[in-house]
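Given below, in the form of structure tokens, are the structures.
Derivation of every value follows stated rules applied to the coordinates shown; laboratory data play no part. What you see is a predicted model, and the numbers here were worked out from it, not measured in a lab. Cβ atoms are built from the backbone, for glycine too; each structure is taken alone.
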Structure 1
Amino acid sequence: MAAMTQAQVQATPDGAIVFDADAVAQAAVDPTGFNPAWFDPDHWRARAAAELTSGGRGGAVFVAAPFGNCALRHYRRGGMVARILGDHYLWCGAENTRSFAEFRLLAALRGRDLPVPQPVAARYRRSGMTYRADILTRRIENASTLAELLAQDKVDAEVASRVGTTIAKFHAQGAYHADLNAHNVLLREAMVWLIDFDRGEFRARARAWQQANLARLKRSLLKLGAARAGEKDFERKLWQPLVTAWEKGMTA
């Protein structure tokens, strides 16, 4: 898993874009700049090059871009605060924007050979003391979310163990996922990826936040009906294999 070799920042009239200059250059498009329209879902819809997908706050848009198939995500608030601020965030500097921070974190995670999507570009658009943001990441082709597999009754002890092993790889390197849920775990055959690292960060290894991560995933699975055959059955067939694999990965 190769790390990005060149991240370039480009000023725009209302903000800035950070992008993988190599990815743009290899696509035979202007290597000196990134078209802001590429963050606009309507730009891709007009070219019949976009499809919507559900999951998370507002989901994502899959786009067939000249630099490869990507997932385009607009940052949106959740909960009660969304009614007041919508998709606006408090301005605290460019590198502290949700989009730039996630772009940098994904690049760092890939540099450590952790399975996350390749960051392609991110932007912010500032308006006074607030900003809005978007990110483009390389699409992981032919993969399904853990939530989708659960709905199809395709999650067994083997799948759960692979998920636990993968989470342990992140935790062992202090990689914190702020919203570890079944929609943010992708699987394709034997491979597992974690996606959507908004508000993620590197932390000192500590069981408290690592266990909280696992508890959040467990709540997600239960909410999606993983225990419909009974909680004891869920614990024995799915959750215990996941935790056992996680424990083994943490001590490897």
Structure 2
Amino acid sequence: MNFGENAEKFIALYNEIDHILRTMLHEEVWVGFRELVERSAKFNRVVREYEDDLKQIGDLRNVIVHRTTDKIIAEPSDFIINLTRKIRDLLKEPPKVIPQFGKEVVLAYAHESILKLIRTMKQLNLSKIPVYDGDKFLFLATAETIVRYLADNLEEELEKTKIQRLESFLEHKDNYRFVSKDTNIFQVADIFEIYYRNKQKLDAVIITEHGKKDEKPIGIITQFDVGEIYKLMEIRTNNDI
């Protein structure tokens, strides 16, 4: 490898990241790279996760390129090249919820019996099922909702009682979010964390084509999948570095 080869790769990657951040901020007036990073970190999860790394990348760029002559005076390691490339890739195209969490979503319907819902949950080992009235989404039924209902209605015949009755027993009516298939996993992680910080319960993120309630679900992410989201984020950012 010739001296300067890694430096040229690094500078090219740095310039791409710089351009991405400026475009993201719609920044026309020149500001320093460190300020770009700090401002982008306020709303972009990828930048926030790698804020310190990005600042160090900016500092390294200034070390590598002589300020007065623009000549390369240092050579970055392969480790730094791979790290910078990974961050560039994540900024350009962070992993999406589809296909990772794409699957056939089991649905329940308001006119069906609660007994059928309980049997479906048991057979498929599910604790959360979206409930619809035709094509209209009504609410997210959970095992906890059923338990609350049963506690007040022990003598009712579940085979004759419609799922619609469960809606008034929801502990949290806003226990779901809809997102489009183009949503990335960093954004989903943010959604779960916002609910957590606000001491609200988010049981599931439902994925549809455009993130609308009247569209057929093409995937679902529950609280049990949060660990997988963080694992994916770690794999995508640390693998091969």
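Between 1, 2, which one scores greatest on distance in nm of label points 7 Å out along Cα→Cβ at positions 201 and 225?
1
With Rg/Rh (Cα atoms, Kirkwood Rh) as the yardstick, tell me which of 1, 2 scores highest.
When Rg/Rh (Cα atoms, Kirkwood Rh) is calculated for 1, 2, structure 2 comes out on top.
One of 1, 2 was used to calculate helix-only ellipticity at 222 nm (-39500 (n - 2.57) for each DSSP H run of 4 or more, over all residues; to 500), giving -14500; which?
That value comes from structure 2.
Work out the source of 2.8 here, i.e. which of 1, 2 gives that when distance in nm of label points 7 Å out along Cα→Cβ at positions 65 and 185 is computed.
Traced to structure 1.
With distance in nm of label points 7 Å out along Cα→Cβ at positions 105 and 217 computed per structure, which member of 1, 2 shows the largest figure?
1
Ranked by FRET efficiency 1/(1 + (r/R0)^6) of positions 89 and 145 (r between Cβ atoms, R0 = 35 Å, to 0.05), which of 1, 2 sits at the highest value?
When FRET efficiency 1/(1 + (r/R0)^6) of positions 89 and 145 (r between Cβ atoms, R0 = 35 Å, to 0.05) is computed for each of 1, 2, structure 1 gives the biggest number.
Taking distance in nm of label points 7 Å out along Cα→Cβ at positions 41 and 193 for each of 1, 2, which is largest?
Between 1, 2, the highest calculated value is found for 1.
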